[in-house]
Structure I
Amino acid sequence: MEDVETPKVVRSEQEWRERLTPAEYRVLREAGTEPAWTGEYTETKTRGVYSCRACGAELFSSETKFDSHCGWPSFFSPLAGDQVILREDRSHGMVRTEVLCARCDSHLGHVFEGEGYPTPTDQRYCINSISLRLEPVE
């Protein structure tokens with residue numbers, strides 16, 4: 001079977017506003033951050049796949065989720081490198097690496113390296129719960 005690239009999801013900001021709640025829009029489309037320890041998936045241990053809440057693209061597996069005690073869901077890698085886009089973020093007087101959904105360019109969170117977590121990648125994808133939707137597996 002031929003490998004077919006998933007098409008990019010392109011919507012106007014008005015269409016995004018109609019599809020997302022105001023809180024989802026603020027995080028996903030305006031690069032906001034939900035308050036620490038308030039997200040639906042911060043402490044979730046359910047097995048499954050985490051998808052982009054905006055477009056449904058599969059982004060992270062529960063197999064790579066770990067407890068980082070930071071207040072947001074943390075993963076040590078995405079499902080596949082091409083599922084997310086990384087870009088420099090110089091907002092708030094810091095230099096960080098922003099994580100976006102490769103399919104719809106929605107803001108997911110940030111990735112941090114070299115923090116000493118006992119993970120295979122020493123990376124922490126710190127992702128807003130509101131940017132995700134968990135699809136449990138049995």
Structure II
Amino acid sequence: MYQILQKFHSGWAYLVLVLLLVAVVNAIIGITSKKEFTAKDRKIGLFTLIVTHIQFLVALFLYFVSPLGKAAFGQMSNAALRLTSLEHPLINLIAIALITIGWSSHKKLINSEAKFKKFAIFYGLGLILILSRLPWSLWL
């Protein structure tokens with residue numbers, strides 16, 4: 001069960017990163033070209049939000065069934081263990097919170113440029129945070 005979840009979590013991460021990149025690039029294009037915020041733009045943001053939340057739920061479950069999860073807390077001097085047991089989950093939780101804030105706050109706006117800016121800022125920050133704490137040595 002643990003290994004299946006781990007492989008799903010790693011594979012789903014590619015989808016998360018691709019959709020986040022698409023959402024951020026779409027938002028930047030929307031800002032620079034001054035286009036209207038359409039249903040397609042809303043769907044890109046929504047699908048990205050859903051995919052990141054699924055990733056978070058799988059990661060949360062994986063964290064508690066993982067042999068590296070709780071056992072590594074006594075070994076914070078080990079950089080690799082600290083990354084997988086503390087930094088990666090915490091920073092990704094913050095990233096998903098930012099993505100959620102970006103989604104929630106864009107709904108209150110009327111101006112298309114402001115909506116694109118919300119997505120560009122919050123989804124972009126989420127993407128940067130996720131990329132900063134990926135355990136690249138385990139993932140690639």
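Computed from the coordinates by the stated procedures, all read-outs in this text should not be read as laboratory data. Quantities reported herein were computed from a predicted structural model and do not represent experimental measurements. Cβ atoms are built from the backbone, for glycine too; each structure is taken alone.
Identify the structure, out of I, II, from whose coordinates log10 I(q)/I(0) by the Debye sum over Cα atoms at q = 0.12, 0.13, 0.21 Å⁻¹ was calculated to give -0.51, -0.58, -1.18. Of the options listed, only II reproduces it. Comparing FRET efficiency 1/(1 + (r/R0)^6) of positions 63 and 87 (r between Cβ atoms, R0 = 30 Å, to 0.05) across structures I, II, the highest figure is found for II. For FRET efficiency 1/(1 + (r/R0)^6) of positions 7 and 111 (r between Cβ atoms, R0 = 35 Å, to 0.05), the calculated result is 0.25, so let me know which of I, II that is. Source structure: II.
Out of I, II, which one gives -2500 for helix-only ellipticity at 222 nm (-39500 (n - 2.57) for each DSSP H run of 4 or more, over all residues; to 500) as computed from the coordinates? Matching structure: I. Determine which structure produced the value 1.3 for distance in nm of label points 7 Å out along Cα→Cβ at positions 23 and 39, calculated from the coordinates; the candidates are I, II. Structure I accounts for this read-out. In this comparison of I, II, the computed figure 33 for relative contact order in percent (Cα under 8 Å, 6 or more apart) is attributed to II.
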